[in-house]
Structure P
Amino acid sequence: MKKVFLLFVFCFLAGYAQTIKYPEARKTEQTDNYFGTVVADPYRWLEDETSAETKEWISQQVGTTEEYLAAIPYRNAIKEKIESYMNYPRYGLPFREGKHYYFYKNDGLQNQFVLYRQEGLDGKPEVFLDPNTFSEDGTVGLRSLSFSKNGNLLAYGISRGGADWRELFVMDTRTGKKYRDSLAWVKFSGAAWFGNGFYYSRYDAPADSGKQYSEKNKNHKIYYHILGENQSQDKLYHQDTSSLIFNSVSISDDERFIYLFKSGQGRGNGLYYRKLRGGGRDFIPINKDMAVRYSPVDNEGDIIIVYTNHNAPNGKVIAVNTAKKGAVSDLIPEQEYVLDGVTTGGGKIFVTYMADVKHIVKVYNYKGVFESEVTLPDPGTVSGFDGKKDDKVLFYSFTSFTYPNTIFRYDVKTGTSELFKQSEVKFNPEDYVTEQVFYQSKDGTKIPMFIVHKKGIKLDGTNPALLYGYGGFNVALNPSFSASRIPWLELGGIYVMANLRGGSEYGEKWHEGGMLLNKQNVFDDFIAAAEYLINNKYTSPERLAIQGGSNGGLLVGAVMCQRPELFGVAIPEVGVMDMLRYHKFTIGWNWASDYGTSDDSVNFVNLYNYSPLHNLKDGVKYPSTLVTTADRDDRVVPAHSYKFAARLQAAHKGDNPVLIRIDTKSGHGASSTTKGIEKTADIYSFILYNMNFTPEFR
């Protein structure tokens with residue numbers, strides 16, 4: 001007989017339901033005038049993360065939240081359950097550099113994935129680079145790898161505490177020797193090797209010491225670094241006339257072309273090229289319009305193969321003939337389904353399409369002639385098929401909600417797949433079911449949604465349900481497996497993922513339907529998802545939790561303001577909560593393509609109408625809320641969450657807790673496995689505790 005772990009906590013819950021004394025947050029008379037509308041911002045002082053007052057407020061909030069979470073009797077049990085499911089070997093896709101194959105592996109609970117390598121496909125794996133040795137607490141991670149053409153040199157980037165800032169280091173892969181090269185203030189860049197060095201992008205050192213995680217990032221510059229020299233000697237290669245542009249370069253595999261990318265002022269990017277040898281110094285434009293996307297895939301001699309959505313909302317592949325003044329022709333025309341990715345390897349082009357949020361992979365030759373379709377094991381999500389032109393074997397991974405990530409080996413010549421690495425997670429897919437439904441949003445649009453749960457559950461409205469969404473920036477939410485999600489499903493919880501407008505699930509038109517002045521559609525889609533779950537008895541408002549991160553944190557914040565009675569628990573993670581000032585920090589200005597800014601009168605009205613910070617009302621009973629952020633989030637600065645939490649605590653009426661969880665040495669995502677497990681355990685514990693639900697684990 002299996003041992004049953006049962007926790008009876010109803011009496012405890014009833015006894016703990018009490019008003020929490022929240023740390024006091026000083027209110028100031030700060031106001032701003034936007035086109036005649038005066039807007040109060042009483043917690044502006046929380047934007048200064050270096051002030052003693054802010055630090056004291058943070059310390060008190062951390063103490064209050066920890067005291068609350070520590071009183072949840074099954075918090076540690078949930079953490080241990082997550083650890084038990086995550087404690088299995090996890091692998092990344094193998095890739096070839098020189099004579100070696102490299103791959104990432106985590107033995108189970110290692111804080112960082114370790115980089116291994118082996119000689120050939122049959123060689124013995126050996127540890128090549130172990131970031132777990134970079135720090136005592138495991139919060140320094142390996143974030144980028146850039147090999148020289150022959151594979152003999154590697155420039156690798158590390159992140160400290162989960163920040164977007166990178167430091168680049170160099171090593172000789174033949175001997176393991178570390179060079180003295182150390183490059184700082186690198187962001188959104190790898191290294192593009194050429195000659196006796198590489199190109200990379202960085203910012204100047206922050207002007208205000210101590211504010212490197214919040215200061216507005218401007219003047220992204222491309223430099224050329226010569227191996228062995230100090231960073232101060234690096235030569236400036238390119239700088240844009242606008243300070244609010246991302247600039248980066250890459251080099252084609254055959255070293256014929258160098259590509260220049262410009263982005264940040266629209267929802268696409270500029271793409272330019274020049275020949276590295278004998279082509280002159282001037283870049284030739286393939287696309288200057290940052291409203292559309294262009295991305296080089298490969299080249300065949302003078303012909304550059306490019307992905308674009310220009311005049312093709314679902315995406316297509318074109319050929320740019322540089323020998324004929326950049327003449328453009330369709331190589332793989334736009335099709336019925338959304339083009340979700342293009343890779344090359346073994347002399348073939350692999351195109352991944354998305355049909356109702358499920359992947360299809362088609363194989364083409366370099367003339368754009370269709371050859372075959374890859375047989376996938378199940379409806380789900382695929383990645384990989386990336387390699388060198390002379391590779392005979394490629395690798396890809398497949399996953400879905402109940403299909404643990406599995407790696408397959410693909411024979412280029414025969415077009416057949418075979419299992420390469422089977423997941424060892426302790427999970428029986430046959431115990432669970434995934435259904436995809438299409439529900440109607442407020443304006444009649446059909447929205448896809450995945451619902452995952454144990455087989456045989458009763459639809460009586462009592463099930464705990466966790467609804468997740470994002471809805472923005474042309475990002476699709478695809479089905480994927482998560483070991484940390486198993487405990488939620490095991491205890492009878494329902495996991496739901498809604499594919500809201502604003503993403504890329506149905507191409508650029510789907511994206512446009514949820515951006516700028518259409519942003520309310522995203523919130524309506526999410527609210528309609530909740531109503532569908534309630535009306536169909538999957539759950540009830542008291543047992544419904546909503547969760548989202550970053551733009552998804554904005555989503556959660558907005559809908560809990562608009563429909564507070566519809567949700568029992570809200571988990572806005574690292575959210576964009578102040579829509580009037582988001583563009584004044586780090587790279588926030590880059591989000592204007594989806595949001596617009598308060599500098600424009602029309603956009604101001606739109607933003608003001610849904611900005612979570614500005615739509616909290618005094619005396620309203622809001623859902624039990626756990627706001628999450630981290631001290632080194634230099635993408636969505638924690639001040640968004642600080643100000644939202646302070647305002648929410650002041651406005652909220654009733655006994656529902658409204659708390660903020662502030663992590664340390666973490667950024668826009670968890671900086672280590674340990675921190676990720678701790679955060680997930682706290683979120684699950686908070687949700688269940690406030691649903692008055694007794695978890696039962698087997």
Structure Q
Amino acid sequence: MLKLIFIFLMLPAAVFAQGYLCAVGGGGEDYSSWSDKPYQWIVEKSGKGPVIILSANTETEWIPDYFKSFGAASAVNLKIASRTTADLQSTYDAITSASAVFIKGGDQWDYVSLWKGTKTEEAIRKVWETGGVVSGTSAGAMILGELVFSAKNGSVYPAEALKNPWLSSMQFETDFLSLIPGVLFDTHVAERARIGRMVPFLIRLSELKPQPVIVGIDDRTAFCISPDGKAAVMGSGAVTILQPDSETRIQISQPGWSVSRLKCDQLTAGWEYDLTARKISVIPASAKPRSAALPGLPQTELWMTGSGSIRFNQTQSLEAFLSRHHPATGLILTGDPPGAATDSLSAVLLASGCEPGILQVSAATLNLELSAAAILAADVFLLTGKNLGNLSLLRDSLTGAGRVFLEKITSRTPVYALGTVSRIAGSGFVNGTDTDDLASWYGKMTVSPGLALLPLAGLQPMVFETDDFYENRATAVPWLMHRARLAGGLYLNSQSFAVADPEKGTLTVKGASPLFWLDGSASAWSDSSTYKASGGRGPRQIAAFENLRLTVSTLNRTVNLTTGLFLETDPVGVQAAEPVAPFLLSAYPNPFNSGTVIRFSLPAAGRVTLFITDLLGRELIRFRKDFPAGTHHLPVSLPDAASGLYFCRVSTGQFTETIKMTLIR
């Protein structure tokens with residue numbers, strides 16, 4: 001059953017304690033670097049009193065010496081690696097004698113499992129409640145909010161979280177430390193593309209009231225919060241704050257889900273945020289005003305794939321593209337010398353009854369009559385190749401081939417862009433995302449003009465594909481939107497493709513990965529980091545935005561480009577080859593009291609795993625068994641569980657389906 005959740009503006013009745021808090025997104029500290037300002041803030045807000053550094057691991061004297069360099073009266077390490085140590089009175093006394101607590105990085109589950117319900121937890125809260133400072137980095141920062149992603153079953157990667165927010169690894173705690181009301185902290189956001197799991201975190205917790213705020217902090221970046229709830233951003237990157245408001249709509253039909261127009265404030269150093277009012281409180285002079293604008297209508301029907309694999313795209317989208325248009329001739333446009341890729345595309349065209357042609361685009365070929373003639377004769381264009389600079393020369397109307405190409409686009413000759421070349425379909429594109437994994441950090445990415453087939457928009461394929469280029473790809477679109485004043489952006493992963501329809505003015509994503517659309521049309525201000533790493537070519541390439549809007553969906557995946565609103569229509573009638581779960585999963589009775597019966601059907605014999613979890617992902621039942629094909633009934637009961645909402649998930653190696661069950665005592 002589809003569940004609609006309309007989120008109205010909810011200003012939390014958050015009551016902040018008397019202490020200060022500094023949440024750091026991870027990354028190595030160093031003298032005369034990004035970490036000086038927030039770590040000095042910790043010392044100053046503690047009155048330069050004693051600092052105690054907590055961890056579950058053996059530590060060096062580096063961090064204590066670093067705090068002492070800012071004037072701390074003393075700074076010492078305390079390793080708490082067992083519940084016995086955590087519950088000692090001497091541990092409590094050591095922590096409460098400090099004016100500032102700093103919790104190192106590591107594994108937040110160590111902290112939850114070893115410290116929860118002990119004198120260590122009590123002591124940390126005591127420092128906070130008596131006006132001291134509580135701070136942490138990486139995992140140490142992630143445990144400071146009212147809600148905690150516990151990592152009990154390991155970490156969660158963005159791509160898997162986006163496909164299914166109800167993974168058993170999505171486990172949360174609601175009663176550990178709980179220093180900042182209504183907040184869940186995530187860290188290492190840019191370098192690990194964790195915006196892709198922050199949205200599923202919010203979906204997973206959407207049943208909670210008031211709706212929580214997800215605060216994501218980049219590595220080498222800090223979010224420093226005063227007792228009045230005012231928070232300042234310091235360091236090299238951004239703090240990303242996700243919160244639903246009156247424009248936001250959430251839909252849940254497990255395992256499918258969507259959130260439209262989710263408010264996203266992304267802040268770099270100098271910006272400040274009021275956690276009590278849940279709004280930006282200071283926009284620095286470095287920010288640039290933005291004029292209200294929406295992405296323009298697509299210039300032609302445009303298909304863009306997240307993967308460069310011709311074999312994969314042949315069955316996923318290319319055959320559908322060709323069967324839709326039945327072209328007599330198709331021209332392959334590439335910035336590279338013809339080779340295996342163009343040969344493979346030619347074979348696909350021939351197999352569909354289309355006569356293929358190949359044109360290598362370069363400054364030398366743009367004024368050749370043969371080039372213009374080949375473009376003029378084409379019924380469809382296929383864009384491929386790694387040299388995007390050459391392909392983008394087609395925008396030049398002063399060349400013969402460029403002029404004819406633009407005329408053909410005006411007459412709406414369809415375009416199919418393969419893999420990374422999809423980036424040039426927008427008004428601009430970012431160079432350097434896929435060659436140097438530290439390009440964004442060292443300020444090495446550059447912006448080039450695109451073909452503007454999708455005006456005032458930017459695109460980035462394979463964002464959540466590999467950790468080699470997470471930061472480059474995740475930061476490229478917002479940074480491009482800031483630099484080129486674009487109104488929208490699209491994250492496109494490898495198992496999906498997008499279709500822009502000029503007749504309806506829509507953009508639709510199909511395939512296994514969700515629609516992930518960034519709408520900057522309502523944003524009045526944007527900015528970017530000014531931090532330059534040692535040896536960097538320029539500042540870290542991370543943008544700030546006021547009132548960016550995110551639409552992310554595995555359900556209906558169409559955005560109206562003229563309004564920025566999420567639609568349920570399919571503009572091109574394309575259905576991706578997506579597996580449909582065979583289970584016909586149900587529970588009866590539901591709601592239930594003492595027990596219920598889980599019913600599912602299998603089209604073929606196989607091993608089935610059944611999980612029952614609570615709202616926060618805590619596993620209550622796990623059952624695994626081989627079943628023959630057919631319909632099966634499994635009685636289950638939850639004798640020790642309280643009234644409330646629970647989830648039943650049935651999974652094979654290929655399919656997963658989840659339903660909600662309500663227990664009433």
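Laboratory data are not the source of any read-out in this text; all were calculated from the coordinates shown. Computed from a predicted structure; not experimentally measured. Cβ atoms are built from the backbone, for glycine too; each structure is taken alone.
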Hey, Rg and Dmax of the Cα atoms in Å derived from one of P, Q reads 26.7, 86; which structure?
-> Q
Among the shown structures P, Q, from which was the value 17.5 of mean count of other Cβ atoms within 10 Å over residues 143-150 calculated?
-> P
Output the label of whichever structure in P, Q has the greatest value of distance in nm of label points 7 Å out along Cα→Cβ at positions 23 and 279.
-> P
Structure responsible for 1.00, with FRET efficiency 1/(1 + (r/R0)^6) of positions 527 and 559 (r between Cβ atoms, R0 = 25 Å, to 0.05) calculated and labels P, Q on offer | P
